[in-house]
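Colleague: Quick heads-up: structures coming right below.
What follows draws every value from the coordinates through simple rules; no lab data is involved. Owing to the predicted nature of the structure, the values given are computational and were not obtained by experimental measurement. Cβ atoms are built from the backbone, for glycine too; each structure is taken alone.
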Structure 1
């Protein structure tokens, strides 16, 4: 069975100049694949042409399995992506869509029971069915649980975020999400992270800061990277590539400073390209020790 299970949304990101396959958990899975990590992806698409196209995309990228469910009523998700003058993305997400209805079928339950790591986010938990499916999987698995907060207003409630955070071993969020969930702008980010950890008892808390890198609390110590300067292509998928690299480093039990340094470098590389899943160049492959 696969070492990592990514659970959640798959969709079409629609830009002014076309559309690309997307969804945070799928992007994380794609980057884990590029980094030679054994990964499976669980989601649900509609029985429609956009769903057929996503299935073909997953097959071409070796991410298709019986964990990709088909929905006879709800459509495949197509998101409108708007980029500001700094190429930072905002998203218009329809509701309900097929991944709001992920079922706890036998294949998914078996995959969760056997996985060493489960990665999940908040967006796919906006509706009760997919949320309950995930919560039941988390209760039954002994895997390392990694929560990618990934807030998309208005598609979350504080109660759901707190429930997911309390079940997670590792929490990854950006500094805007940290400010929203923890509050207290007069306090330092380290103080906010400490308060979050005291409330939810996580093993690892990672806060990304865009071009200013990231700050990580892990096993009672802080680790920091100041960031990598890059001319932004768009920010779509940068955080997902960061998280995938972070997960890969944790699986390999690399020193945390090395993990965060690599994750920031890969995140900057993706931010400098268009789209969420650009192929790695030789410098990134060398950094990650890939052939």
Structure 2
């Protein structure tokens, strides 16, 4: 088993995923903060097509076993753990309904014989959507409703001795504590020197850091960002400038194509938009390189 991630855009080789089941299909939108009740048949169909895009992009999928366990959000595997070049870090979601998902990830790493190099403990919270590799030794962390200072302090204790520096940026309130706003809601790296961003909500210090590091910032269309609940910026890089994104946002798509990105769109009006999770959220990179 080969594992390790220190980039958001290096070729995706191995990814963990979990198919939607009864918990997702029957989720109470008020309880799970979905925009509407999921429509099971098109949701399942769109998920299957999404998985095919992942495989056609060159990645192998390691499936997390399904079960009728009530974990509606467990299809969004990016958040409960985080892969590094040295092994996995088991995180602690701030959304109480998601905390049981951690056990699924612990079982995944045990099955694959991948070392767990650290675990975020109470009162710390940290979610994968707030953690972004800028380069091999630089990790960006969004501090907000989903990832708190205690969680970031624990991440520093784990990663500091391994030579990884964490830069922290405060996230905006936007739609409040119940909404799913992560750092990856505001930026998606597309290559070592290219990122898609939403400038109106991006921390100024982060924008300056990206520019100082020579990273070109493509500006996503503002109307499409609002209409998608931020998911128009949630783009999964299958490799450098090889992107997988939601269909239906042509201006943002054109911006990426003009930057010489190879972009594949997938229908997600039943899969992603109601549940506030995009292609990055649906995948847990285990190996990039």
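Colleague: Name the one structure among 1, 2 that relative contact order in percent (Cα under 8 Å, 6 or more apart) of 26 was derived from.
Modeller: Working through the options, I get structure 2.
Colleague: Please state which of the structures 1, 2 yields -7000 when helix-only ellipticity at 222 nm (-39500 (n - 2.57) for each DSSP H run of 4 or more, over all residues; to 500) is computed from it.
Modeller: This value belongs to structure 2.
Colleague: 1, 2: which one has FRET efficiency 1/(1 + (r/R0)^6) of positions 229 and 253 (r between Cβ atoms, R0 = 25 Å, to 0.05), as calculated, at 0.25?
Modeller: Going through each structure in turn, the value belongs to 1.
Colleague: For distance in nm of label points 7 Å out along Cα→Cβ at positions 29 and 165, which structure out of 1, 2 has the highest calculated value?
Modeller: 2
Colleague: Using Rg/Rh (Cα atoms, Kirkwood Rh), for residues 61-204 alone for the comparison, can you identify which of 1, 2 gives the largest number?
Modeller: 1
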